[in-house]
1. One of P, Q, R was used to compute mean projected area of the Cα convex hull in nm², for residues 35-130 alone, and the result was 6.6. Which label is that?
2. Given a value of 0.05 for FRET efficiency 1/(1 + (r/R0)^6) of positions 123 and 323 (r between Cβ atoms, R0 = 41 Å, to 0.05), point me to the structure among P, Q, R it was derived from.
3. Out of P, Q, R, which one gives 0.45 for FRET efficiency 1/(1 + (r/R0)^6) of positions 107 and 299 (r between Cβ atoms, R0 = 30 Å, to 0.05) as computed from the coordinates?
4. Out of P, Q, R, which structure matches 94, 62, 40 when Cα extents along the principal axes in Å is calculated?
5. Out of P, Q, R, choose the structure whose coordinates give distance in nm of label points 7 Å out along Cα→Cβ at positions 27 and 275 equal to 2.9 when calculated.
6. Using helix-only ellipticity at 222 nm (-39500 (n - 2.57) for each DSSP H run of 4 or more, over all residues; to 500) as the calculated read-out, with -11000 as its value, let me know the right label among P, Q, R.
Structure P
Amino acid sequence: MYTIQDVFKLYGDEYIKTHNLSKEQWKAYNAILNCKTSNLGFHNITCQHCGKTISAFNSCRNRHCPMCQSYQREKWIQKEYNNLLDCPYFHIVTTVPSELNDIALYNQKTFYNILFKAHSESIMTLTNDPKWLGAKVGITSILHTWGQTLELHPHIHSIVTGGGLKDNKWINSKDNYLFKVQVLSSLFKKKFLALLKEADLVFPKHLSHLKNSKAFNKFLETLYDKTWITYIEPPKGSPENVIEYIGRYSFRVAISNNRIKSIDNGKITFEYKDYKDNSKIKLMTLDALEFIRRFLMHILPDRFTKIKHYGLLSNRDKKNNLKICHILIGQTVFNDFTISITPRRSLYKFVCDECGCDKFTYSFYYRSCFLN
């Protein structure tokens, strides 16, 4: 199997000579390049019963590394089981038009925060309106910045409870329906552009004319006339299935290693799904340096949170809100009010292949410890 690490090893030096990397890109690049190699050191795992020891190279644990996401994803899914409510969940996606891509690229933190804010406020505004639901819902939102061909495509995936709290009562959504997708699209567009208009933005040279407020407002006016793609998927299956489903989105990186099909003569060929052609799986070949450029374009700002919770699930009130919701929905409640949903999967449990013991001692050795 080919990996992003292979691409970096073969063509990374050439790319660095002709491109400037941000601090975050350098950090991710070096982490992926050295992941599970001797450069990061190794660790020993020793069975406490029979003493058998196995050794392995350390992982980089960078959130953009394709080799380091599986365990973090499973941990997140296990945690989110505790926040499940026995109600339908909707999957909602909002996107912004490609005309904004360059602004997004040069203002990542500001742009993505505006995207989160416009997305969550639009959903909360509509669900609080008695015309639609008239209650406060719970929202879990996940930022993605890529499309299938690695081009910049900022959008947010959310799961939204099919019901909410109003005056200490639980109100269910009706007939698997929250609100019209066209209404969400229009409101999201207005909120996003209003927030963008007030933001302190940096413009690249080819967009320097937008520093003039009149020119920028005129540019934004053209976007009001466009249809912004918004998607609402009705509930599917049980709440547990929803977490499994959204968990696939939670720790994705721009491209997984299994999509890379060949690395040959400075070209990278990878699989992608063509949504414009009935989601057919196709192959795309890019110059290696262009492939690296597209991948690094999706490295997020340092400490930027790409998974956020709103409404009933906002961190400040989450615990109390969940207790109330569990009771009102009629969920089976224990003394500590934890939800009675049994996870369909569990974190992988290591056992010694010699004696079956599951207790180990870990010893970590890092590069500085064994360099001469």
Structure Q
Amino acid sequence: MTSFYTGTILMAVLACVLMCVVIGISPILPPLKKKQFAKGFIIVIIGAVFEWGAAYLEHSNSIVWVHIIVKAVEMCAAPLVPLALMPAISDDRRLLGVMLGGVILNTVMITLSSVFGFIFYIDAANVYHHGNLYFIYIFDYMFQGVCLLVGTIRLQRKYQGRNSWALYLILVYMILGIALHNIDKTIHVDYMVLAITLIFFYITYVEMVQSTDSLTMLLNRHSYDSMLSQLSERSLLISVDVDYFKQCNDSFGHLFGDDVLRTVAKILKENVPRSSRVYRTGGDEFCVIIPGIPCDPEQIIEKIHSGMEDARLTISNLPFVSTGYAPYSPGEASIIDTIENADAMMYKFKNLRKKLLEEGKDLSYSDIHKILVSTHLKDSTITSSSGTEKES
């Protein structure tokens, strides 16, 4: 056992201890999430210490059965790490159940191998060896990692993440670390790699949380501003505003208002193209950014309004939403002008529908849109100050 190996294990353990401190003082994660993430790092610490212990015993005059127990504990700990982390990433009980089954199977196999030696064995000279079925252990280890990856990708979709390729690179990194150790037993980097992999997953999770509005689970204003600052492709911007939201809160309470915002967010996500990114940009304001410019933007908008009509069948007091859109082409118009054009169309729609409702006419989106594009209404009739609209 070399001092370099001891140093590697020590730095892996210290990295995990440091991460437990960082997690503990994090203002972002709730207490349960903190415990779940910390649990994963604690198991890495246990596995790393027991691996070092097994390596130390191999080079000492220790009793063989003590060496077997220490090595068995280490081999049970490693595949347990993804399972420990999984509840922090996903609440998919089916996936958790599959992972738990794999961990239980691995524990049983390692326990039996301690006696029969088909996964690993310690010879009379107190030297560790891989058994003929060692590949089963490696398969379970990798299976747990793949399940964690699947759960994280599903979480990314929930949070509208777009960088799944980075997660695949993390998995490749973990596989490489395991492969190096199995190609050459003198290369002990597996727990260092495992610690770094967990740090990557933690960073990925925190980034998703920080970019998301906790009430609606849409991307938040910070994400929206960041996206606008780097938008370099032709896109369609859709502005959405809830009508009479202040009156809705005053009449039915803020809890109902929160339900309204969650309902609108759900309808937006379900009725825009999958490539879209949906943001909550203010109290009752939303924006959808669709890469490329669809041939028929009105069709997308009409689907949103149809979704609201369907929801109104079960939520009788659900307010209407007003929408407007504008295409963005880099080099032809500024993003600020595009946003103002989308907002202007939205306010024209809002005011025209308000005027029609006062006349006793409850028209569909398509009918209102036809009036907007076929009638040259005076600005004093169809527009108003943004301050007035906010109150409505």
Structure R
Amino acid sequence: MKRTVLAFTLIGLAMACTTTPEGYLINGELTGEIENGTQVFLKTPDSLRRSMVDIDTAVVENGVFTFSGTSEGPQLYYLFIEGIRGNSPIILENGEISFSAQIDSLSFARLRGTPQNDLFMDYLEENRTLAAMSRSMNDDFKKASAAKDTAAVEALREEYFELQERAKNFEIDYMKANPNALISVLILEKVIGGKVLPLEEIETLFDALTPEIKATKPGKRVKEQLERAKTTAIGTMAPEFSGPTPQGAQLALNDVKGKVTLIDFWAAWCKPCRLENPNIVSVYQKYKDKGLHVVGVSLDRKKEDWLAAIDSDGLDWNHVSHLQYFQDPIAQLYNVNAIPAAFLLDENGVIVAKNLRGPALEAKVAELLN
């Protein structure tokens, strides 16, 4: 009889250890002067990741607060405190999450308790160390510059470049070492947006992620971005598109291709775009009679701003825009998440170069047309 009871006890303990939590519980603790009744907001970016959406609200009592609910899978959320600047990231996943922060430094909050938050905390601690080193180095650089100590300035400049490389390698090494971490796919998403790694390397890092991380919302976004990136890689046919012209007609890329075609993504509000426009105008005027065509794709929201910029900058070529900012379907088709962005096509419509500016753009156009 005792053996039977012991067996059932062991089975019960095993089940308790392997049962997946049915929901999440955030136990929050805030230190510093904070009044009872202060609200804490749990927020997440909207579907377009352009603004924050309120998910839940809690109230602080004696420095503590709690949130509870159910999460379909790990996802990055943010905690905002009423009347306090800044926010704290937190990974929402089922389980008991411990959150503690000083109200004057929310960005230095501590997270523990669930696998993803433990991994996230490890990442944040190293990231904060690198940030502190950067701040210290910047202070030393200012002092050396003020003292006109050229030797120290040069030495600090070299150290700073080394620190930048260390920070870049840290994130890559973190992704490789932690394919089961949500933060790994979030880093990868940032890397894609910044275009700091070759597509092949990004694909290798993504392929190494666990199936669970690939199945998360950011995992699905990265997969979609990679698929779109492949369609606009150098050596591929430029995707066909059409869009509204300033006159309201529809203009298709196939109708306006030249021997060389530049697809230029820009906007009236984009200062780097406006600074680059005179160079594009110069190259266009020099090579348009030899077969250079330009198609401007504007990411403006207001038609009047778009038209005024075309006129002001003398952009005498074809233009299209859906006036939908980064949600423009052409921008999404070409995986454009930052501007200026440009794609140079040969006479067959094959992408031969991307994001050329200044003398590099003219040199490539000259190579193709001369």
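1. On the way: P: 11.7; Q: 6.2; R: 6.6.
Corresponding structure: R.
2. Details: P: 0.95; Q: 0.05; R: 0.60.
Of the structures listed, the value fits Q.
3. On the way: P: 1.00; Q: 0.05; R: 0.45.
The correct label is R.
4. It was calculated from structure R.
5. Values: P: 2.9; Q: 3.9; R: 5.2.
Matching structure: P.
6. Details: P: -11000; Q: -22000; R: -14500.
Label of the originating structure: P.
Every number here is computed from the coordinates shown, using simple stated rules; none is lab data. Treat the numbers as computed from the prediction; the structure is a model and nothing was measured. Cβ atoms are built from the backbone, for glycine too; each structure is taken alone.
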